Every structure is written in structure tokens, then in C-alpha cells.
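Scrolling down, you'll hit the structures one after another.
Just so it is clear, none of the values below were taken in a lab; they were calculated from the coordinates. All figures in this text were calculated on a predicted structure; none of them were measured in a lab. Cβ atoms are built from the backbone, for glycine too; each structure is taken alone.
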Structure 1
Amino acid sequence: MTKQRSPAKESFLQVPVCPIEVTTPQSTDDLLTRMERISFQGRNLAIARRIWERMIADDVLIFFGMAGALTAGGLRLAVADLMHKRAFDCLISTGANLYHDLHETRGRHHYLGSHKVNDVALQAENIDRVYDTYVDEDEFIDNDNWIADFVSELDPRPYTSRDFLHQLGGYLWKQTGTDGILTAAYRHNLPIFCPAIADSSLGMALSQARHINQNTGQIDVIGDVIESANLINQHPRTASVVLGGGTPKNFINQASVQAAFYDPSITGHQYAIQIVTDVPHFGGASGSTLDEAQSWGKLSADAGQVTVHADATLAFPLLTSALFDSAANALKNRSSPKFSTDGQSLVMDGCHIPSVRFSTTNNRSP
């Protein structure tokens, strides 16, 4: 006879694992619902969907971060769809993601390849490789010249990366009329920040523009820091969804910390999801846990949070497909922040967001 469980033991053993059954038809909504009763990263992915639903239902400013070159891996239109449905409000990205997005928006392609290939042979044909994906370097050179020509004709003044990318997205939309990340952001006036823009082909193209006209290609990344923090000062309840780590992850989190310097009532993001392949035990920010982020004040003490240790090209399509199904009505009814631009300035809910000085609500002065 099995020994009767103690109340303490019973408190741990309440919800049984429910094995996945292969049934047809089965939507991704159904699949992730079933995955709530399995284990490991499958359950974490299912939890991520529920946390994102809570973000959408709550009055929070949702930041979305993309590291690496996920657009080359085929995720760009999924991100654009999130913008169209207002599943997030502000994008923080590497330059690579935006450059590869521009590449495809201009009608070019990335190609299925292999990581088992003679890279010297690829280089001889001006073919670049991103793991198992190929791209034509000659087309990249044309992109660089196209961007440089555009930048060299801009008004010769400093631009935050947000301001510059809005201008670039508008020009790209007028030239192509094609959906993508940059063009979707332009059409909805959603801000994109690229804090490490110099570390990308966008930065290279900007440098070529400055070679043409020495007064152009001025990107004010410190203005990005001020403007992003002021977004949070204006809308203190925030959330974060991050694919990968790197600069986007830290920039989103430091915006909350910087905002709190001028308004101590800001306590960090109320929700956080990260999909990462990095691990925490080597000390890098990319793999750091969300619990660790709480020690810095980046997440609130009671934040709804989950980390999914998975390749974003596996997890993200499942997550967004299920979210669009289960949160369809919530997305339609979401009272999201309203963005516009006024000259160089970003405007949120009718308030100008400064990029030169911090908004202060206490006795701390810049």
C-alpha cells in the first residue's frame, strides 16, 4: 500500500504531466495549450504565450528586441505582422536585422544553403554565408550604395537612430510599397532604435554617405538613450519581449534603469519574455537570467517572466501563430500607445518625447 502523502508533499504534487497526443487537425493555439501540461522548454514556450497575452491585456508599453540576423533566417514578416496588429510598441534591433529586412524589401532574397560548404568557393563568387543561408554580396554592395545616396541627401544634422530609421523606412516604402519591418514601422509611426547601428552594414553605408558628404551620417546614439528612457518616464508600466540577447536586450533593460534614476517610482518591467540560446554561467548579458535582471532593477519584483531556451527560428513562429489566434480579440481592442512624429521629435499619446534632456518628476536634476 502506498504511504499516505503529507500535506507538504501533496502541495508539490498537484498537477500531473499530460502527455502530448498527436491529433488532427490541431492549431498552434491548441498545441501550445497542450504544451502547458508538458515539461522543459515546451512548457516555457506555452507560458510565454500566456505572459504575452497578459501584456496585451494590461496597460503597458511593450518593447520588442531582436538580436543577430533573424531576418535572414526568415522571421521578418512575422515581426512586421506583430507591428500591424500592435502586439508590441517599440522595436530595439541590431543593424543586421534591419539591413537584411531592407534587402528583401527591395526585392532581393536570401537563399537556402548549407553550413557544410567550401567557403573559399563562396567567397570567389561573392556569396556571403549566414550559417546555412546564402546571400549575394553584389546585391549587398548595391544596397550600400542605395543607402549612402539616400543619406547623403538628408538634411545635414544629427539624427537619433530612431529618427534616421523612420526616414529610411519612409523612403523605402515610397520606393517599393512593400511590407517589411522598416516599412511597417514607418506606416504605423512605431519607433525603432538601433543602438549599435555602427556595428552593421547600415553603419558601413552611413560611413560611405559621409565619404560623399562630410556633413551627413551623423547618428546620435546618446539621444537614443535619453529618448528611450523618456518613453518610460512618460509610460512607466512596461514589458519586454526579446529574441536573443546582445545589445537589444541590454538597451531595453537599461532604459528602465535610466528612467528610474529620474523617477524612483519606476520599478522595472512588469512582464518579460526572452527566447535565448546563450547560458548564464559564463557571465555574459546575453545569457543572463531574468532573475539576475531584477537585481539591477530592470524587472519589477513581482514581474511575470519566463525564459525559453530555444532557437528563435523554432520557437517564435509557434509562439506568434498561437498568440494571433488566442489573443485576436484582445489585440483588436488593445489600447496601445499612439505614436506620431513632429519634425525630428517623437510624440507618444500627444506628448513630445525629448532626446536632449531627461524628463524629471522628482528632485533629481540632469
Structure 2
Amino acid sequence: MSPAASAKKVRTFKVDRDAVTWRGRYEPYDLAKEFLIALVVVCILVAGLAVVFGSPDDAPVTIKSWSNANTVDFAQTAMTELDGTSGTGSYGPPYNLNGTAQSVGPLAPAKWLGVHHPIDTAQDYVLGPLATLPDDPQVQGAIHEYTSASSGQQAAWDAAYEKAVANATFADGKLVVPAGDYGPVGALIAAETSMARSGALDGALLSSRQFYGTDYTKPLLFIADGQYLATLADNQHLSGDQWGMMNETGQYPGQAWLWLYTLWYQVPPMNNSPNGDLQVFVIMIVLTALLALVPFIPGLRSIPRWTRIYRVIWRNHYREVEAPRMATPGSPPEQSGSPPPVVDDGTRTPVPV
């Protein structure tokens, strides 16, 4: 085929792919005015509803509130931080190398990025904060004894205390733990518990060289390692298996637009997979890409035309434009493979498809 012939070749018109140049008249539309009106209306509604219904203002969960509400759970969690068996201690990247990073096939972004927010649970959550306590030779002596011992001796003390603290109680403002051969660990956890109940541990974990202490990673992970926060979440229907991502505390409406994201956490294998977060992330990336590429995917882009759902949505429009055609007998049907006709006055005539 010659270049001239190729240049003259016209691609077949397809209603779900090609757009026809509009030759009809235009109506003025003030987008800025429309935006301003919508903004004012929304602001009035938000302010009015906030005055009438208030807003969810549950007190934040802190280490102080946790250790006072459930002292035994705090002490048990602090022990797992000391021996490195907590969720954070065995998580892996980006906090440490003690666990396996999430992956989907060859995709393992956490492993690729490595440890960029290092957390040593024993040092950062127990030994480090206790070392900041002033004028407490007993605690400082316990720290020195523990850190000077061999790793085998530390493991033996940790195992003995972890077994004992499982049967601990809290009475008369003190943590009561059955006696055992756990060396200085008892003194360390008792001091840690007292420090947490006073609120000093919150401040110690938030200490930062930055002017504004806005990095709450350490206290949040510490709290999440215990059972207290999970219990609160279950009671408020905020857990992952309760569609918690799209819920709000109390009876307030939540984030309904997150329904698709949290949906995948309810179905296998994501609901019990150690790689569930990354699996859901990959699924949402694929779905988002499909949505963005709808106009370019043959077949998929034709679904609206095949289902004709748009005729239900714009039924009033089609009722108006089809009424004159129905009143004119003998009007030839339009072909879906040809562009809409242009009438003598230069305006585009709507065509039902």
C-alpha cells in the first residue's frame, strides 16, 4: 500500500473508543462559583453536625493508661521485650533482622529497604529507659548485673521470669510475682512497671533530638505488643476481622470508602497469611491499574456499552432525545460503527446506542 493510500485510510468509528468533535452550542459554566457554593454548603453541614452530634474524642491509649488499667499485661509484655520474643522483637525489617519480611513471590520491598528504623526491644524498651532513672542504685545494679551476664545466663533468667510472670497479680499498688531463680530480671520489670505507671516511660520513649517529638513509633509498637490495645479494638469493632479499617469508635460513621481495601482482609488467604498486608497491597495496585487503563483495554472498555447501564443513569436524557424520533415513523436506525450524524445547522444529534 502506498503512503498516500495509507494516509487516506480512515479507522472505523467505535462508540466506546472514539470521540466525536462537539459542534453544538456551549453553555457557560462557572466552575469556581460551583466549587465555592459546594465548599460553603459542606462547611455549614460539617459545623452543624459537629455541634449536634459532637465527635469521637476517646482518650488516647498511652503506656501510662495501659499499665494502670492492666498492670499484669504490661509486665508480661515488658518481659517479652526484654527477651526479644515480642511481636516487635521478632518482626524483621524495617525494625530488626529477627524475622522474615513480607513477600509475594519475588516481591519483597521490606527486605529490599532493609532495617531503616532500628529497634532493639531489650535496650530501647527496658534497659535504656531504666538507665535514665536518677538516684536508684538498686535498679542500676540490676542493669549492670543483667548486662554483665553471659547470653546463656540472661536467657535462663528470662525464661524463669517469663514463666513466673504468667501467674503474676497486682495488689496494693505492687506487682506480685511468684518467687523463682530469675536473678535481676524481677527487679528490672518491677522498676519498669513503676516507671510506666508514673508516666515517665512515655516520655523516655518519645525523647528525640528533633525540636518536635512527633515520632510515636516506639510507644505504639510497645502498646501493640500487649493484649490491652487488641481488647479495646475488639470492643470497639476496630479489629481487622471486624472490618475495623472502615469503622469508627462508638456509633459514629467510619471510612466507608475503605470497604474494598478491608474486604480483602476477610477472605483467604489474606485473612490468616503472614504476608497479608503485602498481598492486599498488590491486589489494590492491580485493581487500580485496571481502572486507570479501562479506556485502553479492548473488551473491558466495551462493558458499559454492552450492559447499557448508562441508559438507566441518564434515562431522563434519553427519554427526551428519543421522543422526537419515536414520533417520526420510518426513522432509520443508527449503526454503532458509524459516528453520530451532523444536521444542517452544525449541531450534533444525539444517537441512542
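Figures for the structure shown
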item	result
Structures 1, 2, by mean count of other Cβ atoms within 10 Å over residues 225-232: label with the highest value	1
Computed 4.0 for distance in nm of label points 7 Å out along Cα→Cβ at positions 33 and 265 - originating structure among 1, 2	1
Value 1.20, calculated as Rg/Rh (Cα atoms, Kirkwood Rh), assigned to which of 1, 2	2
